[in-house]
Structures are given as C-alpha cells and as structure tokens.
Structure 1
Amino acid sequence: MTDITRFDTRLESLPANILTLIASIDELKGRWTASANLHPQILGRLKQSVLITSTGASTRIEGAKLSDSEVEDLMRGISVQKFKDRDAQEVKGYYELLKNVFDSWQSIKLNEGTIKHFHQEILKYVEKDTFHRGQYKVTENKVQMVDVKGNIVGTIFETTPVYLTPIEMQELVEWTIEALKNKKYHPLLVISNFVVEFLKIHPFRDGNGRLSRILTNLLMLQAGYLYMPYVSHEKLVEEKKQEYYVALRKTQITFKSEQTDLIPWLTFFLNIILDQSKQAVELLNADNVEKTLSEKQLAVLEYLEKVKEATPSEIAEKTNVARPTVNQALEKLLNLKKVERIGMGRSTRYRIL
C-alpha cells in the first residue's frame, strides 16, 4: 500500500517563482473571462484549427509523422477503412475525443471509469490495440523518448509496476477529485500533480502521453481556463519537446527518494500554461480581420479555407449564400488581401492568399 499524503507533501512550501507564475496565469485568465467577446463563428473557426493542430502535435510528440495538413485531410471524411497505418488510426481517435472534451467538458466527471473510457476512445480505430483498450497494463512499460524518425533513443524513467497500478490510480484520482473540491491547493497545482503522477504510473500499455494531454484539457476547462479550445496546449508542448522530457525526468527520478522535487515539472507545466494564456489574450487584442466581416462574409471565407479554389457559383451553392452577396463578400476579401482572383470572366476563381 502506498501513502497518499505524498501528494500533499509535494505541494507544500513552494518557492516564490511558482506562486508568481500562477498569479500571472490567473491575471491573464481574468482578462480572457472579462473580454472574451469574439464572434461565435470566429471562436468556432479557432476551435476547429486547434483540434487539427493539437491532434497533430500530440501524436507527433509520441513519434508519429503526420503533418497538420495531413491530419486535416484525414478529418475531411476519409473512411477508417482507408487508414493504412497506425498514425492515421491514432489521429482520428484523438481528434474525436478532444472535440468531445471541448464540446462537453461541463458534463464529464473525472473518475477511473472516465479515464478508461477515454483510453478506449483514443485507440478505438487502432486495430492492433483492440485487446488492451480501456484496460490498465498487464505487462511492465517504460517512458521512452523517440526522435523525429520515430526511433527510441533512450528510457526516460521507470514506471509504476503492474501490481501497484490499480491502487496508485485509485489514490491519484480520489486525491485529485477531493483536492479540486476542497480547494486546499490552487487548481493549477492539483492539475500539475495529476499529470506528472499519471505519467509516472503510466497505467496503460500505450497511449498514456496522449491521454495525459486530453485529461489536461478537460481539467483546465473544468477549473475555469476557458481558452483551452482556442490556443493549442499540445502544440506548445511539442515546440518544447526536449524541455518536456527533461522536466518529466528531473521530477520523476525523485519520486523514489525521500525528497520529492516537483519544481522542475511545475516550472515547465506552468510556463506552458502561461504562454497559452498570453496567446489567448493576444487573440482578444489582435486586429482580427474576421471581426469586420458579417456572418455571410465569414461563411464565404470559411468555405474558401476548406478548398484549393472555387468559382462564385460554387461558393454560393455550397454556402447557401445568394450569388450577389457572394460577389460583395469576395470584393471585400480581395480588398482585405485575404483572397486572390484567378482568371477572368466565367472562368474566374478565388483562393485564399
């Protein structure tokens, strides 16, 4: 049996720089909450973009090779039967689960059942993982680092043994639920601890890293950080992939010692959230062209972003926007330098710049 008080011990007597990071994040969170007046269509487009970016980034952190554009192509309707490799299968599961979290986070409860269900959803299209989806590991695993070619370049740290995994997951989830409920610690500290401990346990045979980022999005949304769907958390982690692994290792190797050191991981995690918060506030301050567009003009722009090029007639048909309105929208988008005109007369087509 392990000692659940270890979680509390980790979060006591934190240095001033950690508390300063949290204060900075919450100041930006307050600015987002007070000023989040972006048009619903703009938020919808941002969310769609983040779904693509986050899915690509999260799978690449684990060694996948698909680019964001390839992820987007997959999400445009290619059937599962056409998926020819594991990367593509993993992408669809992650995308659909993250979308569900973004859309339904208010009604999702954190518990072991939810975590196992999420694991099942992440891997539901991966044929070779059918036998262990949604089940805790039955063989030992390690956290290993992969290079850009997908080759394993080393073991980062050892994980919880199989026989201790169920009890450690039960303790972690129960402690996290209670800590978030009683507000003894700041939610960012509780979430940080949950993520690093989850990754240390590594409760599933595969998919732990991706699942940790799905759960991060869920817990952050439930803690009131409502900009998560509009700035990709996963992309920020991918951009600092080396630092991510180093911070994990520095903290994880202390878990077997008498003096657990959560600071390396807390510093990394909170700086990622701080960058995410800054980018969210920049969205509010930015001179977004979309803010000047009407609903129908936005519809024309959104359609052109989905295709290589199109005629005004095609745009009118696909968007259900009257042809004269489409022409007016195209003129405005031309003036704003959002699109360009190709050809003349009846063969005139438009595409995104």
Structure 2
Amino acid sequence: MIKFGIIGAGRRGLDHLRVLKNFEEVSIQAICESDEKRLLEVSEEYKLRGYLSLEDMLHKESLDAVVISTPVPLHVSQTLQCLKAGVNVMMEKPISLNVIEIKNLLDAAKSSNKVVAVGFQLRYSNLTNVAKESIDEETLSMLVGRWYWTIPPIPWIRLRNQAGGQVVEQAVHLLDLFRYFAGEVEKVYAEYTERGRNTEEDKKNNFDNWSSYAVALKFKNGVIGNLYTTYSLYPEVFRNFPNECLAYIDLICREKLIRYCNDKEVKILKKNEETKIFNSTQNSTVEMYRSFIEAIKENNKNLIPTRYEDAYKSALLSLAANESAKTGKPINPETLIK
C-alpha cells in the first residue's frame, strides 16, 4: 500500500484527492492546509488526519508520496522538504517564478532516488499520443496554440507576482505539449498587453496581470510556433459555445493539419483523404497517477513522462516568454539557468 499525503486543500488539491481515492493500492493518510477552518472541513469529510504544518505532517506520518497543490511560491520549498524526508512528490504546475529555485530543485531531484513529477497531465492523454504519432516529422513546419479564458476564479492566480500570468500558470500546458511534439526551443519572443483588463472594475476584482499574450517560438529543428492566450473574455462566452475548443494546438505538416483539442478530440485533415476524428478514451489525470504509482513501485523515474528532470524545461520556456515580454528581446530558455 502506497501512503499519500495531500498538501493544499483547495479546488485542485481535492481534484487530486478524489482521483487517488480510486486506486486500490493507495491509502490517503493525511492532509495539510494552512487555513484551519478549511482543514477541519476537509479532514472530517474525507476522514483524514489534518495538519496545519508540513513539518508536523512529515514528522508524524510515515508517507511514501505527497501531492503538492499550494500557491506557486511554496512549491519548491515544500518539495525540497519532502525530498529531505524521503518522500516522492507529485507537484502541481507552475513549478516556480524563480529561476534559481528551479535550478536548485533540479539539482536536488537529480541527486535523489525519489520521484519528483510535475502535473502536466495532458502528456498522459491517448489523444496526445494520437497527435504525436500522426506528425510527419520531415514536413512539420509550424505549431499554433490558443487558450481563451476569463479572469481566473482563484484570487491569487489573478496576480502576476503570485502565478506569473496566463502563459506561466495555465498555457504552460500547451508549451509542454509544444516541446513534446516538436522538441526543444532555441528562441522565444513575446509581446504582452494589459489593454482590456486594466479598468476600475478589474482593479476592484483584484486583477493585476497582463490581459493578452502573443508568443513566437523557434525550435532547434527549424520548426516555428505561435501561442496566443487571453484573460480578457467572460465566463458566459464558454457556455454560449459549448462545443467550441477554447484551448487547442494546430500542428501543420505538408498538406496535413492535426488539430489537438485540449484532451477532448484530435482531428486529422490530409489532402485527398477523409477527415479522421479521435475522441478521448482516458482520464489523463488518472493515467498520470497510474504512471506515478508504478514509478514509485519500481523505483524508476523514467516511467514518468513528466518527471522533473524534463518538466523543468517547460517551466523555463514559460519564464523565458515573460522575460522576453518584459525586455523586448528574444530569449534562449537555456540561458536562464546557466
């Protein structure tokens, strides 16, 4: 039996908890949450031992693994604490807004025999594999990603100094798939704007962030990419277009279009052939945990597609986009960590 602890009892933390409860080989022992009222509610509902302090939980519990689903500034320090205690970690993205923290955790992950995984669950979707296997690698020339959204419902994500903005907090999922589909990026250039979300109403909603984002990428293999995202829309727009894909990636090959629609479907359009449509057959978060649990059992990091030793590169790419938008200069992501 693999004993788990949950760190963070917010919306996403409970999502992880509910998924893990379905694994027979998993026993969720405890939950850690800084909000005492919230901790009491969740620990009683799920019949878990509750802790206000991570140090206290690690000291009193004999855990094999933890899930970290707390605000971004806590991710690295909490992961380092857990590694020091000999505990495997599934960490929610973003990893960090600080390059030094990312580097320090990389060094710790490499020297540890414990698994550190990052929650890029889209890598585990059957649709991701369909899209990947459908790419004509010799003629792939461009990737285009889009993610349309509204003001984040979680207050701290609205703040760029807490969550890093949409490219770092949300659309990093698409950047991670960009890397999976086309390889590493050698240059990124970004332009962001605050227009459209800098009104008095937005300030009253405690929104302090960029509103829309445009990111251009050059991959090492010569492929180019573009990512467009926004926080400028409103919730009803999604209800008015229930079948519209508000987050997708187009992969452009010679006379072939592969459209990956955010874990829902993949369409493949090719000259002189009928359109092929593939639907999701898996819960990608469930598959992510299946892989994580197997890696813990086998003590084999390589069973995890989103192990930290690879996933940190997606974090760097998102931070490179932010740096480019701030400086007005193209950025090589690799230079951020040297």
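What follows is calculated from the coordinates using simple rules that are stated; it is not laboratory data. Treat the numbers as computed from the prediction; the structure is a model and nothing was measured. Cβ atoms are built from the backbone, for glycine too; each structure is taken alone.
For mean count of other Cβ atoms within 10 Å over residues 189-196, which structure out of 1, 2 has the highest calculated value?
Working: 1: 23.0; 2: 16.2.
The structure with the largest value is 1.
When distance in nm of label points 7 Å out along Cα→Cβ at positions 117 and 269 is computed for each of 1, 2, which one produces 3.6?
Values: 1: 2.4; 2: 3.6.
Going label by label, the one that fits is 2.
Have a look at 1, 2 and say which one yields -0.83, -1.00, -1.22 for log10 I(q)/I(0) by the Debye sum over Cα atoms at q = 0.22, 0.27, 0.33 Å⁻¹, for residues 125-172 alone, as calculated.
Values: 1: -0.97, -1.01, -1.07; 2: -0.83, -1.00, -1.22.
Of the structures listed, the value fits 2.
A value of -19000 was computed for helix-only ellipticity at 222 nm (-39500 (n - 2.57) for each DSSP H run of 4 or more, over all residues; to 500); which of 1, 2 is the source structure? The partial results should precede the final answer.
Values: 1: -19000; 2: -10500.
Going label by label, the one that fits is 1.
Have a look at 1, 2 and say which one yields 3.6 for distance in nm of label points 7 Å out along Cα→Cβ at positions 53 and 181, as calculated.
1
I have 32, 24, 21 for semi-axes √(5λ) of the Cα gyration tensor in Å, calculated from one of the structures 1, 2. Which structure is it?
This figure was derived from 2.
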